[in-house]
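Each value in this text was obtained by applying a stated rule to the coordinates, not by laboratory testing. For clarity, every value in this text was computed on a predicted model and none was experimentally measured. Cβ atoms are built from the backbone, for glycine too; each structure is taken alone.
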Structure I
Amino acid sequence: MLRLAVVDDENAEREAVKKCLKFVESKCQTSFHITEYVSADSFLFNYEQQFDMILMDVDFKEGIDGMTAAGKLRAMDQAVILIFITNLAQMAVNGYMVDALDFIVKPLDDYSFLLKMSRAIKRVSQSGQSYLLLKNRGETVRINTQMIRYLEVDGHYVIYHSREGDFKEYTTLSQAEAKLNDPAYFRCDRGILVNLRFVNSVSRDTCYVDGIPLTIARTQKRDFMQAFEHFLCGDLRKSG
């Protein structure tokens with residue numbers, strides 16, 4: 001499932017985009033999780049989660065325009081795929097300045113939309129990397145999810161223990177788990193979410209995550225071991 005942000009201040013335009021996305025889902029072997037924003041300002045203010053793709057209007061009645069928002073976005077995230085959906089076709093040249101993959105001109109047409117989205121989906125599949133944006137000590141940081149060993153609750157915060165360093169975010173473990181949206185992460189304890197890719201071994205009530213010993217709670221032992229066995233067999237379905 002690809003995570004998309006649709007940024008447009010017109011409800012009818014957002015509905016038109018979602019209709020076209022359903023058409024893409026019917027033609028391609030993919031599905032979308034869509035988050036809607038009614039302004040570029042609200043999109044930037046809430047930009048804490050990872051998206052695979054952003055579909056953004058250029059012209060907004062209030063607040064900053066899409067091109068300005070794209071410049072601010074690139075200061076936080078240089079990798080996410082950006083596509084402008086607009087009736088301002090003359091703005092296409094400026095899109096290169098913010099590394100936009102493409103422009104889709106309104107009014108939307110199912111097949112031209114499919115053509116451009118197919119290119120974007122292929123780009124996502126070729127990237128091979130997955131990133132997460134976190135608010136860490138007042139700064140927005142971008143971390144590679146494939147480098148995260150495990151997540152640990154620390155009061156009202158969650159610590160992301162990564163090979164890139166430790167990052168602390170004001171959130172809950174459930175919210176962090178939903179943001180990762182990856183079945184390779186599984187809880188060995190109520191307050192610890194483990195990336196099964198880094199589990200070296202399991203010994204009784206301890207799992208070794210990239211060499212770090214973490215206790216497996218008795219209530220989690222059966223489900224954790226089942227999840228680990230599924231992972232070793234190449235089956236990443238959640239257990240329990």
Structure II
Amino acid sequence: MLIGILQTGLAPEALSDTMGDYPDMFARLLAGHGFTFRSFRVVEGAFPASVTECDGWLITGSRHGAYEDHPWIPLLEQFIRDVFTAKVPMVGVCFGHQIIAQAMGGRVERYAGGWAVGATDYDFGGQTLTLNAWHRDQVTVVPKGATVVASNDFCTNAALLYDNAFTVQAHPEFRPEFVDGLMQTRGKGLVPDDLMASASARLTEPLQDQTMADQIAVFFKHPRAKSPQLSE
């Protein structure tokens with residue numbers, strides 16, 4: 001199954017040289033599930049020719065806000081709506097979670113409560129998953145047709161399930177060493193020191209990133225009908 005990775009941000013150069021860029025992280029996360037990958041740097045205006053060019057789509061995280069004025073953002077929103085029309089499975093992570101919600105009629109805002117950084121506990125229908133986080137924007141209004149499937153006290157809409165999309169606010173692709181690197185390269189002067197200290201104290205805690213990888217893989221592979229236009 002070919003998964004198209006829509007890259008909406010770039011990892012810091014100081015980290016990507018040794019840890020890879022975001023598509024590399026997702027390829028590692030989803031290794032062993034039978035996927036192949038093709039990347040598109042939509043953040044630089046490089047879009048797929050068609051929503052059917054790949055069997056599924058994955059939208060990465062980004063340092064940009066979904067509400068910011070960049071020429072590639074409305075193009076990505078239209079691509080997302082076209083993916084929904086074509087009923088191609090799609091996964092969104094962090095910014096991907098937010099931009100899908102925004103494209104489908106929800107709202108994304110800078111959260112007044114501040115940042116979530118590092119190992120964070122989420123309630124997935126009674127199952128607690130600890131995943132890395134790095135965000136201060138949140139989906140504040142859930143679009144019609146989406147169901148909230150994970151939350152915590154800080155982030156009410158932490159994961160959403162649509163007919164053909166599954167999105168999570170957390171970063172299951174981020175390993176602890178990458179979060180540590182982000183705190184050193186992007187966090188200083190931006191994320192409060194006490195929050196980074198708390199995140200540093202949890203760097204060695206076990207994560208359920210592979211549990212999330214399994215859920216993503218199951219979602220991509222779940223049998224679903226294509227749109228009538230595509231089956232003719």
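Listed values, structure above:
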item: For 57, 37, 36 (Cα extents along the principal axes in Å, calculated) the corresponding structure among I, II; result: II
item: For distance in nm of label points 7 Å out along Cα→Cβ at positions 35 and 59 computed as 2.8, the structure of I, II it came from; result: I
item: If distance in nm of label points 7 Å out along Cα→Cβ at positions 155 and 171 is computed and equals 1.1, the structure in I, II; result: II
item: For FRET efficiency 1/(1 + (r/R0)^6) of positions 43 and 179 (r between Cβ atoms, R0 = 25 Å, to 0.05) computed as 0.95, the structure of I, II it came from; result: I
item: Structure with the greatest value (metric relative contact order in percent (Cα under 8 Å, 6 or more apart), set I, II); result: II
item: Top of I, II by distance in nm of label points 7 Å out along Cα→Cβ at positions 139 and 203, largest first; result: I
